[in-house]
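What follows is a set of structures for review.
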Structure P
């Protein structure tokens, strides 16, 4: 009887089926136990291979690919601690709904519990942070195995793609010899015409007619309403703008929602709501929320449970940490807003009364509510700009505003989940043409350089990152080999020699100066330009605020990977933020 090579056939079939299902990229961390699948990925020739030495960096690189493309990348490592190093990115992918195919090589069952090297319990290693887990065991030449292998591969892509999207974990046990034996492979025929073994079709969840009737009636009879959008809003900007026009509502949109654009967008809401007088006068009667809560703590606190709120989300998640929502709608946010807008437009054209027995809003009510927000926003924007432009000192708020405004259309922007994402929300004016990402699933600062390079690889367009110095230092391994990956990425680092966000938190006042610096400020004293150059990446230090945008544009035009370091002052940053907020409070005092 001819002995056939099941292990090599299994890996070859997985890769072929992944390609048939639309996978285009593989991220490999070198190792021995993963050899069978690594060779199959390399020898197939249809996937782009990305080899990264550090498993954590590799996993965040794969995260960036999934964020940019909406397709899972294969992520492969050997057994043991290599697999454990994937965990932070897997958790982020789970909470941020990013597709990922996580493949951890494993020792066969007979080697577990024997003291064999590089052997840990990898079954359900990532707990509940995956969409699906499968440990198929060592490949064997058994009846029915070929169909099972192809089905496994097709299902893994479908499960990762969602909805909701997220990571899938395949724990793949391989026996020695790890190299192909040279024996004939087990035959694993696929579907004809290059079709996947199983085609999974998932339609976006449209709202039912009764839901549209009910929500349209509520919106039509509530002039003092707000549309609030956070990350994961999953709504086209033109749809949000159409809804805003039809409803007459202002839009409070975090830049990472993709909806901060159009004349209804109120970009200074955080600064405005720091004024108690303004916040009390502008409490809405109804809020529709799409995506996660806003980054702004001031705004999410203001949107408390006393305000009627409707959360629209298709993925059966509860993005409501304030526990303020009175109604949840499990449907596509974009389709729901579009359906409500259509209904409002149709009723307005026909002159039909709103679908409610309540009294309808008057045009004057709707106009005054919107115009009051717009007038305050204009006054606040002028006050912020005047404060930021008063000198040429590098200040985080001005950098966020200027960088966002200067990015060429089509650029991808990643902002770190610390001060950077907050400064973008606080100071960036509305615009279109830029996709903004942030690892806000669990709000960590790890892996951000690698995520940036992965975003650039997955999108194929210039990518800019705005990071703090600690986030940069946390992932310097992401710079390894970055310049040879054929991507265009500019990493802008705000260097205040420590953890700037803690200066805004109660710890800054509750702790003594030395205690605060030791535990929270954590000055590092590292030359970040030298760190980048030590990794073979060109870098420059920019010390004037007015030069930042030009330096960024020059770096994009030059292509490749570059680091721009911007020295800032932690103590001065707190003062400058407060000055901007004080200026807004004065500007809107009479609005």
Structure Q
């Protein structure tokens, strides 16, 4: 499918004033100058766009508001307004021209432009995220720069590191989460997000001030006041602490430059995102039992020095089930997240713990629309009854818990992000996935899970690997999942029926293989070895031709969901 798609890419470059600069054409394809008529151009462009739109299953999210007061509902509207204000910022960070292209297409009345606009919105810019970040629309670099728009287009990792070494006084500003790097003459400068994006941040602040007028919960009010300040002074520590401590509010808001997935050059820069959430009190109460076992789970981890690498702040960690009213920015790009474990500031989590949020209505959408259809195609028929909702939910839960477990810093005191750099996200996501399955036998022994959950968890986990590996090697979760799948195949814990192209779990071998991989990942983090991380990704981070061929059978199944929000 990818080769065919690139054929479309090579042809589509001539359509309209803003179609992409020519890519390398597939063998035998006509050059863009050979296409003479608008009809030819329309056919080529629409084939490309139609194939992209098929990768998403449309799903309308529902949110139960029965427990909210009238003021809560008014507050919810204003929180959504604030989240929408920062959506523009993510577009500015993701590419240099995506926002301008979006505005032009929004003004067009051409039906074809409306479809192109939809593909642009799903990718938050002119690059196909599921297809190696190749440009499909607009003029500019044929492939998305690894540093997105956080850095100059031509900046290399080596140049950045060389410049920082030569100017140590600039190191802190250059490596800060919330600065842009730009060229001035022959040098580089760091520009605070708060300066570069002042207009959009001011709009978000105005909405948060309105939300404060309606907010009734004291914890929510305190958090909003501090977050409002953080959006302009760039210091998120106090508001992160207030957010972690906010455990009784019916509403929640995540807003700011948070995740570094978009920065694939250095893994330093935070992308803006917004999530407006409504708490599910009953679902949240059902998870309290897991919190009692965090210290035991930490002690149960394989391959770490006892008493030396324990995570601090476990006592402040909370688990909450929420329903999504709105995603914007990083949250709303092609792959919609199922849950989050925040904040990312190790100083906050070490002292105060973290908050894990499970996005229940998004999880339901992906389970029904994607996971079950994948299992029906790629898993052995006798294993299909073991693919179930509760193990799927549990794995997401244990994945988020596992982000808190392990090590807070490397053996020589560096933060994991500093030590592992651009490999950090892939290794951390892989670790959380692996430990999510590793913990299942513990909870069976504690009678929190039933014995049948061991096989159900393993089989559902395997179906989940095939769901996530389709995100591609350019995405942190996709790379982390490829590592898991390849490792388990090598260890014989997962086997492939070559003739039928279907997969089985060996329940006898899974525990040992998962433990072995967990040890490797935890050692990589504790040692802070960038070399080990890059070698693990090089050895296991790409799919074999066999797996790629088998995954083609999923072409008719959406890769992710196109969410319709109530706000």
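Please treat every number below as a calculation from the coordinates, not as lab data. None of these values were measured; they are calculated from a predicted model. Cβ atoms are built from the backbone, for glycine too; each structure is taken alone.
Upon calculation of FRET efficiency 1/(1 + (r/R0)^6) of positions 83 and 347 (r between Cβ atoms, R0 = 41 Å, to 0.05) from the atomic coordinates, which of the structures P, Q produces 0.95?
Of the options listed, only Q reproduces it.
Thinking of P, Q, which structure, once helix-only ellipticity at 222 nm (-39500 (n - 2.57) for each DSSP H run of 4 or more, over all residues; to 500) is computed, gives back -12000? Don't skip to the answer; put the middle values down first.
Values: P: -12000; Q: -15000.
Structure P accounts for this read-out.
Suppose you compute volume of the Cα convex hull per residue in Å³, for residues 139-426 alone for every structure in P, Q: which one lands on 177? Let's see the in-between values first.
Numbers: P: 216; Q: 177.
Going label by label, the one that fits is Q.
So Cα extents along the principal axes in Å, computed for just one structure, reads 90, 62, 44; which one of P, Q is that? Kindly include the intermediate steps, with their values, before the conclusion.
Numbers: P: 90, 62, 44; Q: 70, 62, 57.
This figure was derived from P.
When you work out FRET efficiency 1/(1 + (r/R0)^6) of positions 163 and 491 (r between Cβ atoms, R0 = 30 Å, to 0.05) for each of the structures P, Q, which one comes out largest? Can you show the working numbers first?
Details: P: 0.40; Q: 0.10.
Greatest value across P, Q: structure P.
While we're here: For structures P, Q, calculate distance in nm of label points 7 Å out along Cα→Cβ at positions 51 and 291 and state which one comes out highest.
Working: P: 3.9; Q: 4.9.
If we compare distance in nm of label points 7 Å out along Cα→Cβ at positions 51 and 291 over P, Q, the biggest value is for Q.
Given that mean count of other Cβ atoms within 10 Å over residues 99-106, derived from a single structure, equals 28.2, which label among P, Q identifies that structure?
Details: P: 28.2; Q: 16.9.
Computed on structure P.
Follow-up question, since we're still on this one. Comparing P, Q, where is distance in nm of label points 7 Å out along Cα→Cβ at positions 467 and 523 highest?
On the way: P: 2.3; Q: 3.2.
That would be structure Q.
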